[in-house]
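Scrolling down, you'll hit the structures one after another.
What follows draws every value from the coordinates through simple rules; no lab data is involved. In this text, all values refer to a predicted model and were calculated from it rather than measured experimentally. Cβ atoms are built from the backbone, for glycine too; each structure is taken alone.
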Structure P
Amino acid sequence: MATVTVGHENGVPIEVAYDDLGSGPAVVLLHGWPFDSRSWEAQVHALLAAGLRVVTYDRRGFGRSSRPSVGYDFDTLAADLDVVLTELDLTDVTVVGLSLGTGELARYIGTYGTGRLRSCVFWETLAPSFVRSVDNPTGVDPAGVAGVQAAILADRAAWLTGMDQNFLNLDENLGTRVSADTERYLWQTGMEASAEATWACPRGWLEDFSADIAKIDIPTLIIHGTADRILPIDGQGRRLHAALPDAQYVEIEGGPHLNCLTHAAEANAALLAFLPQPAVAGAQA
């Protein structure tokens, strides 16, 4: 494990922990909320096996990173991503955002541009927005966000148990596509997150990323599960594809929000087909 400093609180460095594995074309994975980079386990193995360099990091407040009380807005989270890319001197990189990570990715592009990026992936996307509207009737409003935050404060462990049901669609997938052991492991990683970070991040659900995604000028892949109960596909994945019609678009049939776990084979196939493949030693140019 290594760290980069992304800021300070009360004179104490805020450190983001990361892993930098393998070689070849670089892929950076931005995890979802309220988990950490361990949720990418099935993807890390597949990407390394394909000969790619894989960088994962724990968002501030989650996993092995520092647990400050500040910085859970998308401007700051995108700035953290910029520090990671700059400190590791990553260029020609593909950034993959999952769920909350798509907000970081969109805001990063909107703020810093695509100079370091080869391509990007929006996986279970918040963009173009998750706010309830005529165009997005399944979105959230301020009262909905406040309700989630109240449940987190009241009993975070019980709240997370309930959320896992819909992150994984356990009524359909438990015992077939996901084991009880994996669900317990996922719950544990969520509970290891900072309580303050878990509570603070939902405020970002009210962000509008329309101006950010308008600046996307690189190859883009959108992956979305048809059975996502957290970010419903009609309001999110399909609406982002309508906004970015030139993007590659893949629907994971029956996939819940965390289809990176339940439908890893299907999702990994879509991801690997999109990513640049490293040159084979001895091959002709």
Structure Q
Amino acid sequence: MTTIPTWHLTTDLDQFLGLAGDFLQSRPAHHTIQLTVTDTLRRRGRHTYGDGDPEFGVLERDGTVTATFFRTPPGRIMTTRLTPDEAEALAAQLADQSSELPGVMAEQDTATAFAEAWRRRTGAELEIGVRQRLYRLGELTIPNPAPPGRPRVAVAKDREQLMRWHGEFVQAIGEHGAMIGSAEWADARISYGGVTLWEAPDGTPVSMAGVTAKVAGQIRVAPVYTPADLRGRGYAGAATSEVSRAARAAGAAEVLLFTDLANPTSNALYQRIGYRPVADFTAYDFGPGTGTGQR
């Protein structure tokens, strides 16, 4: 007889990390978002990403954690890799509790399995939001020649610039329900030197590359942004290679980044400077349920 997996749900971050911390750190590349988001919540407070209480889930089989999820309302649910039956069980458990979800993001097969299970349970419409590829840095290749200018770590005087560029970046990628506001993002990044600007020779910032704080030995490059009228001049590649070099120098065992698969330019750029594919991720957005799903 097959046992239906039962998820343990909680809004207690410490309880979640006590149960799932070792599991998340066992695959720091694949679990990079879970690691960095929970680290940010731990350091900056549970409402860093919005007024709603963060939600967490842990799945154990025979006393061993095999999967987790988190959600920072109003954002999508984010899960680790799930088997089809684990995805089905999670969708059923959340639907039975009348949970309303705007969507899911996970590795491609997992996201599809959960989205289809959610549709069956709730009758919700599904729409692909974004497809991303996770890359890991191999041997770093510094662009040569570099564009004119130099890198500089952003400081407090750059706050307005960072806020404006973060807002433009979020709008450009279509993530209007961003996990964190531009002001909060800028303050957090400035606090640990988490953004490097590429400056033109006259000192004007022309591009930026951010990095997450190091957790479980990994640092993720995010975001990389150059205003539209300054693109095609090598600024993004120079800024990205600089923060990648600095991450390695800071002791990161793994340096990671995500790209939008719909953007061949950025995918080619990151591969030229040494990033290699790890896994593909997909985000689904859920429309209103019809009430005709299988409860």
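Comparing relative contact order in percent (Cα under 8 Å, 6 or more apart) across structures P, Q, the highest figure comes from Q. Taking FRET efficiency 1/(1 + (r/R0)^6) of positions 113 and 241 (r between Cβ atoms, R0 = 30 Å, to 0.05) as the criterion, the highest value among P, Q goes to P. Between structures P, Q, the greatest calculated value of distance in nm of label points 7 Å out along Cα→Cβ at positions 129 and 153 is seen in Q.
Source structure of the calculated read-out (Cα Rg over 2.2 N^0.38 Å, for residues 17-64 alone, 1.09) within P, Q: P.
A value of 18.5 was computed for mean count of other Cβ atoms within 10 Å over residues 41-48; which of P, Q is the source structure? So the calculation was done on P. Structures P, Q were compared on distance in nm of label points 7 Å out along Cα→Cβ at positions 201 and 257, and the highest value belongs to Q.
Out of P, Q, which structure matches 2.0 when distance in nm of label points 7 Å out along Cα→Cβ at positions 81 and 105 is calculated?
Attributed to the structure labelled Q.
Highest-scoring entry among P, Q, by FRET efficiency 1/(1 + (r/R0)^6) of positions 49 and 265 (r between Cβ atoms, R0 = 35 Å, to 0.05), is P. Here distance in nm of label points 7 Å out along Cα→Cβ at positions 9 and 193 is compared for structures P, Q. The highest value is that of Q.
Given a computed value of 0.55 for FRET efficiency 1/(1 + (r/R0)^6) of positions 25 and 97 (r between Cβ atoms, R0 = 30 Å, to 0.05), which structure among P, Q does it belong to? Considering all the candidates, the number was obtained from Q. Assuming 26, 22, 20 is semi-axes √(5λ) of the Cα gyration tensor in Å as calculated from a single structure, say which of P, Q it is. Checking each candidate, the match is P.
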